[in-house]
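Several structures are given next for inspection.
Values in this text are rule-based calculations from the coordinates and carry no lab data. No experiment lies behind these values; they were computed from the predicted model shown. Cβ atoms are built from the backbone, for glycine too; each structure is taken alone.
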Structure P
């Protein structure tokens, strides 16, 4: 594939995104309103993130999360120290928040983590512009988050952009309609978020329901359960059907990240 010639980002309909999520994505859209949408040359996709999640057993994606809209300040984590602690606790990938206003994330946090751990890193942000994917690749991330609740019918095009840049993409869904969009887009990795990002309400029944639905539809890719997991018992409903679990707040606020990661994943 040759370098993309696109000069304008795909049109997103962010007015369709309600609640807390809507506010955040409008802020991020304003941040990138003047950004160059050009992706540049094709990059080799190594599938590092996907391969990490395909290892035997339930893989942990541990999140460097200093704050959130639902909890406010969580812990003043040093991103690199936190990532190393998670890695020592058995995490197979690290999720790094780069959204600054509500999650206290930074680009430097991602760069530091990429440079300081062996496991792959995910750029966790609210992607609303191609430049955010280009940045993720330039900063060394192995994957980026794509949210169907934000991208809607543009999900497939953003997935194509991510792959063009050599990135894996965690394509996140919360309901049946979003799952259908992710499946139709050909996403190799689908994450099911138990948290409704418009209301911030968590329902741990969402992941097992949609994961089963994806498998029933013939999906053979990677499935990730996300949000709300605090104990090994919480994982019982997804341990045998998901490939991975993404956990942020409960680990980040634990005070002992290595032990918390180890204890959470104990069968």
Structure Q
């Protein structure tokens, strides 16, 4: 358990060191996030990739992060074809930008499908280490560097499962609920530092994670009926709200959770 926690912390620290040492490149982009530097973790596909693309489209210099170099290279190449200011690194890499203004913590795992009573300690450790503890450590690491730049914006990617648990995904649901608590506990400490922190809670989105729910039409129809939605969301449905939350237009929004779930019930 200690080894997993230390590994998650080390990966987060190395990513932040990468930013601290980067030389600022001259910004030619224009947009609501012009001249901002953004780190998006787990951003080589799915929701993370869509968010990275949108932040870059809105003017930010985005660093795509993943554990596999091949995935990073593929994602960066695709975005650079669109003339977007994007670079990439694996979590073990160092060296590059001069600071950080935006953090989107999107990394998560779910190695378990079954009843809560059958969850092993190893599964609990892995899910909480990566989905919660690593996010907390990464926030701690970026805050001093955001303060040096006068402030910043942090987005923790949670899930509608934080409000309405998915069947047979107990530990994952708990980890996503914990992120809401993590965000709320950080608010009072970060607000005086001019750093805002909010959560994104996607619903059923067309990603690899939701593939099992979309394998056959009958299962998907049951899920959609249960969630009271008319369609499966696309990763791009999550990107615009993140860009807004990171922009000056949202400077009075902090400590909130934005649900992007097509109308699926999430709270009172």
Structure R
């Protein structure tokens, strides 16, 4: 897929944490747009996408001068009180463009010099392993949240063909654990998976976040329904997985190998 890339010079980077992210003081997006272009991404329904005039997943804006700007904003924010940051809410900070642009790495370098009280790094990309050196320096102030919606790569390819393979994400969780970087596996959205899923995750993490369209898209599933996601389940003959109770299938499987206090639902799983 051809990606249209532009460079922008934002005047601000830290946005006030609101709504689903109200547990955070700020959200931080190194890019606008995301080339992973997952079929179920709620950002497709947001103004940043709908007013763009280009299909979601085909364009990315890379934010220039981000580290210097963040350093200034971080100093100002910390002078007012505790600072907790969710990176990222409307893009993947480790999408393919980051290999070359290194915007996310520059932001982490700024935060290592002047750490926030807490940083959550939300990604589905194995590229996060490149920055283990910086994540280690943030210690307990950081948590990497690795999206692993399913253990079945054929399911992943059906819903998000441009996203990284599941095996690479699991390997990255292993490397994070070995490096002492706090991490969680985030099953969001809940896609069809196998009985073995929980057992695959057990050696890699001691914290699981479970979320679905109905709990997590901010509209009881209506926003996702407008994307026509149900048709993707119908194509596979897996309509029973597109249901507000489907998360319980995975939850019950997880409970067989994880402690209940290690399994977090919806907003609680992303909280600082």
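If you rank structures P, Q, R by distance in nm of label points 7 Å out along Cα→Cβ at positions 32 and 200, which sits at the top with the largest value? Let's see the in-between values first.
Details: P: 2.4; Q: 1.3; R: 3.6.
When distance in nm of label points 7 Å out along Cα→Cβ at positions 32 and 200 is computed for each of P, Q, R, structure R gives the biggest number.
Comparing distance in nm of label points 7 Å out along Cα→Cβ at positions 72 and 248 across structures P, Q, R, which is largest? Display every interim value, and only then the final one.
Numbers: P: 1.8; Q: 3.3; R: 5.3.
Greatest value across P, Q, R: structure R.
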